[in-house]
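Pasting the structures in now, so scroll down.
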Structure I
Amino acid sequence: MDTLLSRLGIPDAEKRVFVSLLSNKELRAGDVLFEYADVAEALYFLQEGNLAVHKYTGFLEKMQVIALLDPGTVVGEAALLDGHIRKTRVTAIKDSMLLCLKNNDFEVFCKKYPQSGFVFLEYLFSTIALRLEKTSERLARIL
């Protein structure tokens, strides 16, 4: 995490505050990180292990794995939007270690350090844009 924040140019003092807001979350293989329709209250940074993202297919109650996530991935970033409801289920494929950032903690950080908060949101936006681009490319190949 420290490397990412340094790469984003967040000053050392603010970086220490940001890191202090993170808590560890461990998952065993098969554990659910979050469930479809949960209120999104935190985003996660996958440090070790692998996760699967499941989405309802529209056929009864069937779910399909739509993404496999590797270490270094941000998970559940829509939690930074107030009142967001999860649209996927995320489970651990194997034992995993994550860092958790609660929405409320990030809001406090942004009020105190608006420039660093903005830089972090730019990073998230670029990550989301890249995911959307890759998803569009996969969809175009299927169609």
Structure II
Amino acid sequence: MKNISFFLIPKQDVVFLPKDSTIRQALEKMEYHRYAAVPLIDDQGKYYGTLTEGDLLWKMKNTPGLTFENAHKYYLDEVPRRLQNKPVRISAKMEDLIELAITQNFVPVIDDNDVFIGIVRRREIIEYFMSNYVCKIERD
């Protein structure tokens, strides 16, 4: 079985946000890339959490006076996050990755110093196993 690095999308190819971004920056970046969730990274490069469209929607609903026009005055630290995508270490077992991918669209990957190094998307895992499953059926 492959190891986690086989599925890794490296940080430089991942859309993420610094945790000290504004709500407006998050909305614009997520809209531009058409992502419903993005990883948040702290100023030391460590994985901080995952921000979702739902988190932003609930923040806007529950914050009187918060509009798109003034969203640049509000920071992501003020946004409660309802979903916690758990990260996996690059050295973890594939079983750990698959267990997280069952409930997460992507799994953040960190190194031994907790520094964010990329993500593994559920899609690549499914595609890999599906292609191997089809190949096995064709051989049998």
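Summary table below
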| quantity | calculated |
| --- | --- |
| Distance in nm of label points 7 Å out along Cα→Cβ at positions 98 and 122 - structure with the largest value, from I, II | I |
| Identity of the structure behind 3.3 (criterion: distance in nm of label points 7 Å out along Cα→Cβ at positions 58 and 90, calculated), options I, II | II |
| When distance in nm of label points 7 Å out along Cα→Cβ at positions 10 and 34 is computed for each of I, II, the largest belongs to | II |
| Highest-scoring label, criterion being FRET efficiency 1/(1 + (r/R0)^6) of positions 50 and 114 (r between Cβ atoms, R0 = 30 Å, to 0.05), among I, II | II |
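Coordinate-derived values only; no laboratory data. Quick caveat, the model's predicted, so the values are computed rather than measured. Cβ atoms are built from the backbone, for glycine too; each structure is taken alone.
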